[in-house]
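FYI, it's all coordinate maths here, none of it is from the lab. Values in this document were obtained by computation on a predicted structure and should not be read as measured data.
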Structure P
Amino acid sequence: MKLEVVVIPVSDVDKAKAFYEQLGWRLDADFATEKGFRVVQVTPPGSDASVIFGDGVSNGEPGSLQGLQLVVKDIEAAREELIAKGADVSEVWHDADGVFHHAGDANRAAGPDPERRSYGSWLSFSDPDGNGWVVQEVVTRLPGR
């Protein structure tokens with residue numbers, strides 16, 4: 001099995017579509033029916049999995065999804081690219097205890113992991129509704145991944 005699609009709740013489909021397209025995400029689909037149902041599907045560059053949002057697609061509260069995760073090979077380059085494309089991006093951080101997770105703020109230390117270990121550096125941004133994305137630097141995947 002492979003993860004294919006994540007559904008995110010948004011309040012304004014056109015605003016969300018413009019945001020993700022501005023980030024350089026590929027527009028895969030945008031279709032509507034006469035009954036008010038509309039689906040927009042976008043895919044981050046290099047990803048096999050996509051994101052869907054629209055009218056009548058989700059019962060979730062817009063902005064309620066948090067911790068949606070992307071991976072990149074260079075966290076600092078990704079941050080600069082996201083900023084250049086108009087995203088409001090956090091500073092890069094790492095866990096001061098050397099634990100490779102993004103949860104909570106208690107152990108966050110400024111800047112990338114000092115050893116630039118895979119899975120050790122993070123940043124975050126949100127879409128216009130507040131759905132929260134985290135970006136993790138992964139240069140070398142763990143065995144079996």
Structure Q
Amino acid sequence: MKRTPVVNNQVTRRLKEFITDYMNGKETKTVIQKTLFASDLKENLNRLNLPINQLETLDFLTETEKRDLENGKELQVPLLGPRLRMYKKPMALKIWHLRTTKNYVLITNWNNFVKENKEDLKENTMIQVWSFRRDHQLCFAIACLDFGES
């Protein structure tokens with residue numbers, strides 16, 4: 001699968017500025033750029049799939065976090081939505097071991113997050129998932145790259 005170059009536009013610059021200036025976030029990293037598929041939005045699945053072989057970086061986790069995930073634990077991660085609002089409930093980050101690969105997945109409150117952001121999170125929308133740290137806590141942010149394009 002051919003990867004598209006990581007987009008750097010007004011949306012991503014605004015997100016980075018918001019995280020660093022307003023939220024005092026540090027260590028911002030683009031984790032993945034992907035198109036939202038129907039499966040990412042299906043209510044019965046309740047997860048955002050982040051295939052490891054499509055990640056832009058693997059160094060967004062500490063060694064302890066990596067070890068915990070590999071040992072089946074979930075990490076509670078706050079999530080900043082596409083309109084720069086922190087979602088009220090944390091997501092759970094987990095590793096799913098598949099037959100030939102493994103995927104990170106955001107689970108638990110994903111469906112509710114999608115409902116609250118339904119005007120932005122639609123099938124075929126190109127998104128970026130970013131990681132950042134606030135007081136050493138791993139956080140994620142979702143940017144919709146189609147903002148301002150329509």
Structure R
Amino acid sequence: MSSTGSSAFEGFTDEERAAMKDHARELKTAARRSSRADKAAEAERDVLAKIAAMQDPDRIMAERVHAVVTANAPVLAAKLWYGMPAYALDGKVVCFFQSAEKFKARYATLGFSDQAKLDDGPMWAAAFALTEVTPEVEARIAELVKRAVS
């Protein structure tokens with residue numbers, strides 16, 4: 001881009017840089033773990049600790065999302081992904097919870113990667129805004145994660 005251009009690249013936000021640093025730490029930590037079982041157990045503990053450190057209402061929603069995902073898609077393994085609770089199949093993230101606080105957003109997000117089998121024609125939702133996890137929302141999350149791994 002020339003110096004006369006009307007817009008300049010502003011770079012990553014502080015939150016985005018922090019997420020990338022989180023991801024680098026997660027990769028180093030995972031590489032140091034010895035057995036596959038140790039890795040899975042430690043990754044689950046890391047996710048639960050990350051959730052416990054969240055502020056309400058994100059913490060409450062993340063706890064419910066975690067419970068629903070693990071109950072309805074037990075093939076998914078909990079892990080941290082860019083500092084967010086995520087759930088992976090064969091090491092590849094299928095879905096994740098992004099707290100509103102992490103990126104100073106108006107709402108939390110339940111997101112799905114391209115690994116999720118949610119395809120529905122030429123266009124479908126890959127992320128959902130969360131402001132509260134009600135019984136109806138839990139049922140929808142359960143349906144989505146079951147479908148994502150089907």
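For the read-out Kirkwood radius over Cα pairs in Å, for residues 47-126 alone, a value of 13.7 was computed from one structure; give its label from P, Q, R. Among P, Q, R, the structure yielding 13.7 for Kirkwood radius over Cα pairs in Å, for residues 47-126 alone is Q. Here the criterion is relative contact order in percent (Cα under 8 Å, 6 or more apart), and among P, Q, R the highest value is seen for Q.
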